Structure 1
Amino acid sequence: MLQLEPIQPAPGRWRTIVEKDFFPRNRRRDVDGLRGLAVVLVVLFHAGWLKGGFIGVDIFVVISGYFMGRSALMQHPFQPVRFVCRRLYRLLPALLCMIAVTSAGMLWWVLQSDRADIASNGAYALVYLSNIWAAGHVGYFQGQAMAYPFLHTWSLSLEMQFYAIIFVVALLLPVIRHRRLLLLSVFTASAAYCALAWYWGDGQAYYTIFARLWQFLLGTMIWMLPRLRLSCGVANLVYAVALAVIVGSGLFYPRSFACPSYMAVFPCIAVAVIIMLPDTKVGQRWLVPLSPLGVISYSVYLWHWPGIVVANYLLFFQVHGAVMAGVLALVTVVSLLSYVFVERPALDYEDRVSVAVRNRGAGLLVGGCLGLAVVLAFISHVSRVH
């Protein structure tokens, strides 16, 4: 009689997907946790619950510089088309979705004056010049910031502008003899500009790439520094102090310490120290549990501010307390859906398709952003005229 082998149950499909997407093994999970901490700080700051949460942006900037240093400067040979496509598939789909949905949901009922500014801000965001728009229109820490659902995209514009700079540097690497000297010179010039902006009281420098380049390059130069060789106990102590500096800055920093300010140096250095100390028990205990949030941090960052702004418009009062908690809970759900159905599929698609298809897809993404930017610019113009 034929003996059949018992059929072993296949692993749960959803469990496999969750483990792959939210608990990846090929990444620094403590750095993902640091991203998670950064987005928590920013969201709580925007909710009005944490006065120093603006340093979350500083954390993101240093981490971004670190990963771009590896992607652009430490890979040989540098693959420029691959580098550009990866960035476009990583950033554009979720951004395009957020701006399209938010614009469709609110531009038709807001006041004409608000419609003009919101549409203009959205158009600038889609071409990654939102920081320039913001510097000419509104102070980040002023009350009228609550009127603009795309104001938070200024930091995404900074990031893309840094990508452009690091891209050019990577292309020039074969003819650059003193790479470290070049990066150190740009770092020093940016830090000096930041110090002068602080001295002059130029609050709008908060938005400029020139005042932020030193933060990006601090992360990039980690790859050029010798690895810290500390005993296990000392490494854990240093790691714990660095983490305490970040948390303490988020809890107690006043807005006057926001970049440009010499006080922005401390949380940035703390982030660099944490990155330079992998595999510590402190990181495993305190940051790794936040890594799933860090994985979806881009989507959370994209959607949390429009959610807060739209809630304030709809409810006709300053949202706070339990209502704010409800808004943030809803935003978290929307962010998770954005990651699962927009952000992650775009990256997976870029990984599995042929080079020609990948490049065409990247072109379509750019075309979609430019097309929507033109539509929003037209809406802004018409609203101002009438």
Structure 2
Amino acid sequence: MSSMDAVNRRSFLKAIGSAGAFSALPEAAFGSSTGIIHEIAVGQDIKPKDTIKFAVCGMSHDHIYGMVGAIQRGGGVLVKWYGAEPDKVALFKSRFPDVPVAASEDEILNDSSVQLVLSSTIASHRAPLGVRVMKHGKDFLSDKPGITTLEQLAEVRKTIAETKRIYGIMYSELLEVKAAIKAGELVQSGAIGKVIQTINIAPHQIEQGANGDKFAGGASKRPDWFWDPELYGGILTDIGSHQVDQFLYYTGSTSADIVESQVANINHPGHPKFQDFGDMVLRGNKGLGYVRLDWFTPDGLGTWGDGRLFILGTEGYIECRKYTNVAVSKQGNNLFIVDRTSQRYIDCNNVPLPFGPQFVSDVVNRTHVAQDQAQCLLAAELVIKAQRAAKTVKLEA
């Protein structure tokens, strides 16, 4: 990321806070003697500054719908798509019935009008596809994990250097979560001092049919590749990539090591290669991190996971309850901050999401405001290394 890109990103994050300086609810409603403040973070919608034509090539995971939505909000126009799995093709066609279907992947790669390609194809296929996309003069945005092996990572970095194209990875638990965006603005403003550590608790649910919509991951039966770490990357590489991206972003770390990592299959004997639990400890040059991942969200939660983010600073701390507030409210985007003077709850549901407009503008202007390219790939590198080094744990019955 250039120094100007960094300034632009910081300025945008600070603008979220100032443009909609908080609308505070009357403290008397909560008891003025408690020192507890409830606020609603507000901000103006982000109007796209640029427009591009983009295509979708592979939709093996339903994350593709959130990815398309982000680019459309940013000014992108979906002009073509291609998929291989009949059930995923039928679902995508039902969502975008007026968008032409390409006859093949090559048709998209050879279409000179397409500037950006999105993909949520099988995880282990994403990086090879992204390399082909970049060699055809287009930018690429992958679902996470965007890369599953160190060999793929080396080829991606080599191709970026040769082509000067963008290889983005949609780490949506940071880029598309309003509470996480607000946490970034608070951290950048120095609200909790220097960040010491991040803790990410990231439970997931395998089948969400009763709780999710048909365009969400897990709403339908998981495909065969979901259970095979050679194809999905393993639990640390897969869902852990979200969390390591956040660790790097909030701590500002530009290098890091995996201190320890472990994985296990606790309760899925029918899929012996699957990993339903994993965790890792990270040590960065500017902060520390811990990540816990699992596939044990019970139906009683009512959503796919009770994702929590904790950011410890020298002068305070932040907690984000991203998707629900257990036994209090089903509303997500809850942020709690404690500093030297107060303890605050901030409802972040009205915070704008910057990624889409910023990424579209990056494609047009050849910048990296929406996502730092080095950080994006470092997150991928760290989770692959954590996965390779992980101890496989077997608990006694």
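Here are the numbers for this structure:
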{"quantity": "For relative contact order in percent (Cα under 8 Å, 6 or more apart) computed as 33, the structure of 1, 2 it came from", "calculated": "1"}
{"quantity": "Computed -22000 for helix-only ellipticity at 222 nm (-39500 (n - 2.57) for each DSSP H run of 4 or more, over all residues; to 500) - originating structure among 1, 2", "calculated": "1"}
{"quantity": "Which entry (1, 2) yields the derived value 0.70 for FRET efficiency 1/(1 + (r/R0)^6) of positions 62 and 94 (r between Cβ atoms, R0 = 25 Å, to 0.05)", "calculated": "1"}
{"quantity": "For mean projected area of the Cα convex hull in nm² computed as 25.2, the structure of 1, 2 it came from", "calculated": "1"}
{"quantity": "Comparison of 1, 2 by Cα Rg over 2.2 N^0.38 Å, for residues 118-173 alone - largest value held by", "calculated": "1"}
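Coordinate-derived values only; no laboratory data. Every value quoted in this text rests on a predicted model; they were computed, and no experiment measured them. Cβ atoms are built from the backbone, for glycine too; each structure is taken alone.
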